[in-house]
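**Q** In structure tokens below, several structures.
We did not get these values from a lab; they are worked out from the coordinates using the rules stated. Values in this document were obtained by computation on a predicted structure and should not be read as measured data. Cβ atoms are built from the backbone, for glycine too; each structure is taken alone.
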Structure I
Amino acid sequence: MSSPLRFVLVSDTHMHHGRVFVPPGDVLVHAGDATSRGTPAQLRSFAAFVAAQPHRHKVVIAGNHDFGLQQTPTLGAELFGDAYLCDAGRELDGLRAWGSPWQPWFHDWAFNLPRGAPLAERWALIPADTDMLVTHGPPMGILDRTADGSHVGCEALREAVARVRPRLHVFGHIHEAYGVHREDDTLFVNACVCTLDYEPDNAAIVIDVPRDRTRPPIVVAGP
């Protein structure tokens, strides 16, 4: 039997990528907010960091701080090549990944959409055969609780996940909700590296995903 794919999951590094220990693995995933303001210089710095990592596959999506990737839609592919996903998918050694940066409206940040139909239209694009879903924000009620106790995830995303049933759903955005949660057929991972104080104190989360789709993902290292 072939070995599982090892996924190394991070998010919300906010220009602290140089301070992050990135474990070895097959696939490096960054679920957005690599920068503080998404300037070209910040994005180039992060792109150089990603390029230097030895992982065979990489997946990068934008977050609400990564303004430049929304202002110049071609910049993601220019900096990250086929690793950059924006309402798009790719195959990773037979496993199917889909990435999307959108989130419920949050102040005046990037990649905002109103709750309801506008977000549901984006999530409707997720193919039914997706193995790994990468979004910047969480689904409603799953690793989305803020410091004041509010659940701020996306209702339409929760419905889309119930439809698609990905084996792994990776996101970030809500720093204080870092962790893992298993529900039905899906392992949910909030991979925020930065804490609520924007210190990069949370470790990368490592997941083994068996190629056999009847077997669940396994947490190798995490909270």
Structure II
Amino acid sequence: MNSTSPVIIAVDGPSASGKSTVSRRAAKTLGFLYVDSGAMYRGITWKCVKEGIDPRDTQAVTNLLIRIKMELLVKDGAVTYLIDGEDPGQEIRGQAVRESVADIAAQQPVRVYIVSKLRDMATFGSLVMEGRDIGSVVFPDTPFKYYLDADPEERARRRAAELQATEGATDQAAVLSSLRKRDQKDSSRATAPLQIALGAHIINSTGMSIDQVVDVIITDLRAAGVIP
């Protein structure tokens, strides 16, 4: 591998499979930049909600993409963005965005727009990028592809715990139902459906600690001679 070329680690998987925590920790351990591709789709969704645009109206969303400016920047070890000079912050994690982001992510113009932005991030250096189509669409040529999964009940437990910490009481059964609906939308959409990328290392993290999952990635990079 050319030592001057950025190394791209693609981490894909369904919601609450541990992608974010694993990717953040792996990036920090390696000294790479972390990228949450889902936050990009949430940002577009946030802008639609803010402007009262129906996320299922492809023409209205496309018009939005034409006129907005999404600026990429590095902050606190991650590649992030501003939309029209504004950082949406934690608003992208709110209920209004959560309920509409799957509709936004299913639209081809949005995916083309975001995939271009994600590929541009390689100019910043080596990346650990998490999402649902990183290894299959965004960086299909990277040799470091991982598909994280976990039992649906375990994923619901993790997501419910996150929501409990940020929003107070939550219903785990409702979270499980929501995750299954999102899985169905992600797997059945016409453009870049959630799938296991060719050559990806599949990791079922049910019963595994975050450190154990990260160690799998670090061991692979060491074996490939990327790190000592």
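**Q** Among the shown structures I, II, from which was the value 25.5 of mean count of other Cβ atoms within 10 Å over residues 126-133 calculated?
**A** So the calculation was done on II.
**Q** For distance in nm of label points 7 Å out along Cα→Cβ at positions 38 and 54, the calculated result is 3.4, so let me know which of I, II that is.
**A** I
**Q** Taking distance in nm of label points 7 Å out along Cα→Cβ at positions 62 and 198 from the coordinates of each of I, II, which one would give 3.0?
**A** Checking each candidate, the match is II.
**Q** Matching task: -5000 is the computed value of helix-only ellipticity at 222 nm (-39500 (n - 2.57) for each DSSP H run of 4 or more, over all residues; to 500). Pick the structure from I, II.
**A** I
**Q** Starting from the value 32: which structure in I, II was relative contact order in percent (Cα under 8 Å, 6 or more apart) calculated from?
**A** Label of the source structure: II.
**Q** In addition: When distance in nm of label points 7 Å out along Cα→Cβ at positions 166 and 190 is compared over structures I, II, which one is greatest?
**A** By distance in nm of label points 7 Å out along Cα→Cβ at positions 166 and 190, the leading structure of I, II is II.
**Q** Then there's this: Given a computed value of 0.91 for Cα Rg over 2.2 N^0.38 Å, which structure among I, II does it belong to?
**A** I
**Q** Work out which structure the value 1.00 belongs to, where FRET efficiency 1/(1 + (r/R0)^6) of positions 118 and 142 (r between Cβ atoms, R0 = 25 Å, to 0.05) was derived from one of I, II.
**A** On the way: I: 0.75; II: 1.00.
The structure behind it is II.
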